[in-house]
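Trainee: Down below are the structures I want you to see.
Derivation of every value follows stated rules applied to the coordinates shown; laboratory data play no part. The shown structure was predicted, so the numbers you read here are calculated from the model rather than taken from an experiment. Cβ atoms are built from the backbone, for glycine too; each structure is taken alone.
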Structure P
Amino acid sequence: MSLPRRMALAFQRSSLLPYGLRRMILRFCGLAVEQGVCIEAGGRFACPKISIGAASYVNLDLLVDGLAPVAIGRNVRIGPGVKILTGTHEITADPKGRASRVAVHRAVRIGDGVWLGANVVVLPGVTVAEGCVVAAGAVVARSTEANGLYAGVPARRMRDLEDAGGDEEGRPGG
């Protein structure tokens with residue numbers, strides 16, 4: 001990534017920027033950020049392989065390593081301190097160094113209408129299905145099924161959530 005883009009990514013973390021200007025800077029850096037997205041200060045986006053759907057809200061200090069593509073759906077709520085990771089290492093048989101030196105990158109997808117609570121960690125290769133709620137502090141190590149409440153380390157489905165329906169803008173159905 002070019003120096004001007006790296007500088008812009010660093011600048012967009014400022015708490016002095018309004019949402020609209022932060023969106024413009026992220027778009028300049030190559031991220032696909034749709035209209036109506038609100039991103040609070042402190043977000044760290046490692047590269048432009050990231051898309052954020054319309055009407056989504058990102059709270060303080062999101063970290064997205066972006067080594068592989070990350071797709072965040074529409075009407076998603078992301079709590080403070082969330083980490084979305086796409087890079088990892090395979091475990092080796094060598095007891096002197098268990099992490100392979102070769103990095104592995106796996107895409108992450110966050111479905112429409114998802115709510116990630118504070119300090120959630122989403123690991124590489126995971127899809128958080130639409131309509132899920134992930135409780136604060138959970139570590140999502142495996143893909144989820146739609147409309148579930150997930151909690152714990154590793155995150156497990158605690159219960160089903162009602163599917164109230166709705167239109168494509170996320171408004172409740174009649």
Structure Q
Amino acid sequence: MSTQEPVISNSSPLIHLAKIDQLGLLPGCFGEVLIPRAVYDECVTEGRDRPEMAMIKQAAWLRVVEVENLDLVRLLRAEIDRGEAEAIALALEQRRSLLLLDDSDAREKARILRLRMTGTLGVLLWAKRAGKIASLSDQLKALRDTGFWLSRRLTDRLLLEAGEGS
């Protein structure tokens with residue numbers, strides 16, 4: 001998954017990776033990560049009192065980019081939140097970009113728009129395959145402990161793909 005193309009992230013992958021102290025996987029995987037203003041606001045301004053938000057604010061490899069297609073953002077806002085809408089719009093504007101997105105409704109919109117995407121789990125799977133983390137199972141447990149919902153079926157599939165399942 002390592003890439004030099006534009007990568008755009010929504011709030012969720014940043015927040016959840018920071019909560020499990022794995023935010024540093026992103027620059028190793030992608031280099032610079034672009035985020036729209038709404039994602040910065042959600043992570044840093046609205047969440048300023050949470051410790052993981054300080055990690056996001058200090059990440060020099062994150063770059064805030066203003067979204068140009070505000071009409072698309074308004075249209076998407078009818079069904080998904082502002083950060084997700086801006087992330088999808090930015091991914092379309094950046095062309096050939098990869099979108100980091102976890103929310104199922106937002107992922108459905110991105111699929112309709114034919115955007116390439118992965119999420120927190122995809123980043124962790126890449127990190128396991130690349131030898132950046134020792135145990136995917138441990139990271140999935142840590143994620144669950146933060147409130148990240150994971151089905152047993154998906155957990156089993158991820159562990160099998162990572163060579164940790166039976």
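Trainee: Looking at structures P, Q, which one was relative contact order in percent (Cα under 8 Å, 6 or more apart) calculated from, given that it came out as 25? Each step should come with its number before you reach the end.
Mentor: On the way: P: 12; Q: 25.
Corresponding structure: Q.
Trainee: Out of P, Q, choose the structure whose coordinates give mean count of other Cβ atoms within 10 Å over residues 18-25 equal to 15.6 when calculated. Let's see the in-between values first.
Mentor: Values: P: 15.6; Q: 19.2.
Source structure: P.
Trainee: Which of the displayed structures (P, Q) returns the greatest value of FRET efficiency 1/(1 + (r/R0)^6) of positions 34 and 98 (r between Cβ atoms, R0 = 35 Å, to 0.05) on calculation? Before the final figure, lay out the partial values.
Mentor: Details: P: 0.30; Q: 1.00.
Ranking P, Q on FRET efficiency 1/(1 + (r/R0)^6) of positions 34 and 98 (r between Cβ atoms, R0 = 35 Å, to 0.05), first place is Q.
Trainee: Can you spot which of P, Q the value -14000 was calculated from, given it is helix-only ellipticity at 222 nm (-39500 (n - 2.57) for each DSSP H run of 4 or more, over all residues; to 500)? Can you show the working numbers first?
Mentor: Details: P: -3000; Q: -14000.
Working through the options, I get structure Q.
Trainee: Out of P, Q, which has the highest value for mean projected area of the Cα convex hull in nm²? Mind showing how you got there, number by number?
Mentor: Details: P: 11.1; Q: 9.2.
Once mean projected area of the Cα convex hull in nm² is tallied for P, Q, the winner is P.
Trainee: Comparing P, Q, where is mean count of other Cβ atoms within 10 Å over residues 130-137 highest?
Mentor: P
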